[in-house]
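Laboratory data are not the source of any read-out in this text; all were calculated from the coordinates shown. As the structure is a prediction and not an experimental result, all values here were calculated from the model. Cβ atoms are built from the backbone, for glycine too; each structure is taken alone.
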Structure 1
Amino acid sequence: MTKKKYYYILKRTFDFLLSFTGFLLISPLFITIIIILKLTGEGEVFYLQERIGYNNKPFHIYKFATMLKDSPNMGHKTVTVRNDPRITKVGRVLRMTKINELPQILNVIKGDMALVGPRPLLATSVVKYTPEVQEILYKNKPGITGIGSLVFRDEELLVSTYRELGKDPMEYYKNHIYPYKGKLENWYYHNCSLVVDFKILFLTFWSLVKPDSELVFKRFKDLPRKPEVLTVEGVLLLR
């Protein structure tokens, strides 16, 4: 058995046991949120969307509904900005706390996703990466969290700031976000291990406590450095 195969078996076992146990523990929270969503907004509880998964096969990702039903055909469509008018009042709280992502634990239990891996993307987003990144992106299962999700935890704020400067958010994605995300996912593919996964999980929880932390760059010293254009300090630094 190869080292990589052994890693995948251990990772799947760990993912299933932790996600199943976690689901049992947070089931009261699940039930509470389901009731709240059913009684507010448009009464939608779950949002299902087709994403690209392991070996580039599509699957449906689960999230708590946070936006208006027709949001994919409104505003910036697939791009979400901070204080996006398509987001419901309850949805804004769920997104800020990342609780809207919790139903993805069901995807992990099913085996569609892992706890740690590249972010599951729309097919239209995958093709915006370079061919080299597309080649390796989903040789690992997509994850609830990952190096890209961790570094870009304030992505909506970045895009919102860019828009406030009168710039096109899609141009920002194309010229700055996608290239850097590609470098991050390429790094993960060549460095993934249980130790790296555990570190990413810890840093994900740490970022909930301290959202402005840059600890990820201290723990992974060989991580591709973040360009200044992807940094917000009052205003977007455009260089």
Structure 2
Amino acid sequence: MDGVKLAIIQGEDSMTTKKRADSGFTLIEILVTLALSGIVLTAIYTAYQSQHKTYIAQESVAKMQQNLRAAMYLMTQEIRMAGYDPRGTAGAGIDATSSAILIKITKDLDSDGTIDSGNNEDITYSLYTTDDIQKLGRKNPTQNTAVALNIDALNFIYLDEDDQDINDVGGTVSDIRSVQITIVARTGRSDPNYNNTFEYFNLQGAPIGSYPANDGFHRRALSTQVKCRNLGL
């Protein structure tokens, strides 16, 4: 009886060992698991890449808009002061060389009766390019400082007291009472998934600048009209 009992116990041990050996993963199960894991990881990575690209594009647009607003604010403040001449002897105003693509303004800020070149009293805004980047420059009056980067277009319209374009009514710079400004800016990097097919116009409805078709750059145009409070006094 003891021999039979021992044989049964040994048989049970063999079955237990066999079950334990059979409890592992087969090669097919491992391959299926790896395949599913690869699909899931690929989907996660693709979603991450898409979100990352969207974030980069939105960040570039936000920087461009901030850049554009800051440039417009500075120009507006200085153009508004054009012609400040408390003594009436400095000849301050908007210079005759001003055109649709640049503006030169003078003002006698220290009230000494003259326009000083080194005292922010003789300022020219225009576009210039360095390192293949077009910039909005503020020249005072010979040193050019970048106010904003990646500016595609700059446009000025000079209006008389009746808000008529002086070029349309045969006026001169002495008739200027306000200035319309339009700036077109673009992002610092292109977005391969974006096609920009917009046109941009000044406040008179005229197109501003020309741009390569579908170059991937986001652009924004900003326009305003500045009343020159010191002109015509």
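Name the one structure among 1, 2 that helix-only ellipticity at 222 nm (-39500 (n - 2.57) for each DSSP H run of 4 or more, over all residues; to 500) of -12000 was derived from.
It was calculated from structure 2.
Upon calculation of distance in nm of label points 7 Å out along Cα→Cβ at positions 48 and 168 from the atomic coordinates, which of the structures 1, 2 produces 3.5?
The read-out comes from structure 1.
Given a value of 4.0 for distance in nm of label points 7 Å out along Cα→Cβ at positions 32 and 224, point me to the structure among 1, 2 it was derived from.
Only structure 1 yields this read-out.
Of structures 1, 2, which gives 0.55 when FRET efficiency 1/(1 + (r/R0)^6) of positions 104 and 160 (r between Cβ atoms, R0 = 25 Å, to 0.05) is computed from the coordinates?
Working: 1: 0.55; 2: 0.85.
Working through the options, I get structure 1.
If we compute mean projected area of the Cα convex hull in nm², for residues 40-87 alone for structures 1, 2, which one ends up with the highest value?
1
So P(r) over Cα pairs in 10 Å bins from 0, in percent, computed for just one structure, reads 7, 23, 21, 13, 7, 5, 5, 5, 4, 4, 3, 2, 1, 0; which one of 1, 2 is that?
Clearly, the read-out refers to 2.
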